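K.L.:
Take a look at the structures below.
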Structure P
Amino acid sequence: MERGRITDDGPREADAYGHGGKRNVLGVLVDVVDYDAVVRRVLEAARARRPLAVTALAVHGVMTGVREPAHNARLNGLDVVAPDGQPVRWALNLLHGAGLREWVSGPELTLRVLRGMAGEHLPVYLYGSTPEILGALSRSLRHVVPGLRIAGAEPSKFRTARPGEEIAVAERIRASSARLVLVGLGCPRQEVFVAAMRPLLDVPLLAVGAAFDYHAGRLRPAPLWMQRSGLAWCWRLAMEPGRLWRRYLGLNLGYLVRLAAQATRLWQPCPPPPRGDRADIVPL
């Protein structure tokens, strides 16, 4: 399947990966995939040393694309945009009859992919967050994923790249012999990074959002009943109210209004063409 290619709105049979194609959710192309489909694609790319740009978008990620057309085009150029959270899964099922039974959580996807990598003795590279979080994350992952090989870990610089700096990052990743890069820079910085680094590397890049913080023990996941009810955002809001209240209260309402408008055909968003060129500003 071509990167960023949109399919028709109706149901279709899944391909060999269990991939049901890309669908228009508020103008952002989201893939009809479950955990198994994403894990298969990532592992195959890791084995073959083939670039692959993957992210899992929740409401915040979708709405960032809605509000920023250039970023929307960038998201539409990624190889896989998985539905992270019930609201995005519900949108795929409501708008397109996707029939998805589960969403793709970044923290859980991280574990499933890493178990596959460990089973095939393929090393991984961790990029993002702080040195302290990376240290705790590395210890935790080695404990919960026996046999995991971490080829390198590099913290975020929390700024944009200077000229040529992203090329130096790519060279360090290549020198480590890693076959997968996990990126934990937060949305939307991590999607910009993944899109920019894809042409520079021959391995998959997987943007995993807050998975670094969860697996490092800094954050606790929402109870399963809250996740199933689409209320995981309430849990995050309670844990980090000062940082997240504007994001969740404003974006969630905007998401629901736009979703209702698209579902009733009062609004028919047109996905912008996929953007494959590298961003002028690359977050590190």
Structure Q
Amino acid sequence: MPPTPAPILRRAAERTLSLITTAFERMPARIAYGLADAILPALVAWGVAHELRAGRAGRGARRNLRIVYRDSLGSIEAWRLLARNGRHLAQFAIDVCRMPRLDATRIGHHFDLDSLAPLRALLAEGRGLLCVSGHVGPWEILGHAASVSGLPVTIVVRGLGSRPLDRALARLRASGGQRCLPQRGALLALRKVLARGEIAGLLLDEDERRSPLFTPFLGTLAATSPVAAFLQRVSGAPIAVVSCERTARERFRLRVWRVVRPGASADREAQLRSVTAEINQALGDAILDRPEQWLWGSRR
């Protein structure tokens, strides 16, 4: 029986994405990032059209900007910030495609390895380490750089709803040696990661629908996952709230915004809420420090 059209199209999409990512990986940096700048006007135009549609439905990046900044950010300033955000996302796409180039021989040229020292110190305490970040800065670089630098890293990943795109990202993420766990059913595996004294990486700036705690985030109560607080309670691992900062083209460093230590409260609910609120505060600080580098359009 001949293959059905869907698998043929899927394989074609996977092959096309593989060719595109490999091309951006291998071409000179000035050409790769120059192409990102070249498509920026089209990306901004698409973003404006999307925002106008989303705004009519009560969603979108401008809505989130109004919630966070209230009246302190005018309409023109909001559009300017979103234009800078578009440039960041275009550069970020190239950053991700070029991750396989950041191997052990090159990583020190592109990533400030000294910035990883706080993670090494926390990991040396022997209880494992929960690294919590958000979709701010070139976040995919974090686990890759730490893993290439010799740190044992396992991250939780969420499917994007596109098998070709998910497979392309899986190949790029695996190039640095980090282990990736699907979000569903990851809790037990993460407990084992921490028990081995390793790093567990989580992105926790998304809307939590299954078992949320409503805690302040950027000045507004938000449905937040308590998974990091729960894992800390059962493992005793410290939590480092971190972000990856782009300092120049293909130049990155880690920033640690807060270290949350295990508390001694017997009240489970109060401890989960307190730790989750600390994480949200630190993530908010990271976002407001680089507002053009956060995914403002995501549902939060």
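K.L.:
One of P, Q was used to compute distance in nm of label points 7 Å out along Cα→Cβ at positions 212 and 228, and the answer was 1.8. Which one was it?
P.N.:
Corresponding structure: Q.
K.L.:
As an exercise: log10 I(q)/I(0) by the Debye sum over Cα atoms at q = 0.07 Å⁻¹, calculated from one structure in P, Q, equals -0.28. Which structure is it?
P.N.:
The read-out comes from structure Q.
K.L.:
With mean count of other Cβ atoms within 10 Å over residues 20-27 derived from the coordinates and found to be 15.9, which of P, Q does the value describe?
P.N.:
It traces back to Q.
K.L.:
Right, next: State the single structure among P, Q that was used to calculate helix-only ellipticity at 222 nm (-39500 (n - 2.57) for each DSSP H run of 4 or more, over all residues; to 500), giving -16000.
P.N.:
Answer for the origin of the read-out: Q.
Read-outs: derived from the displayed coordinates by stated rules, not from any lab. No experiment lies behind these values; they were computed from the predicted model shown. Cβ atoms are built from the backbone, for glycine too; each structure is taken alone.
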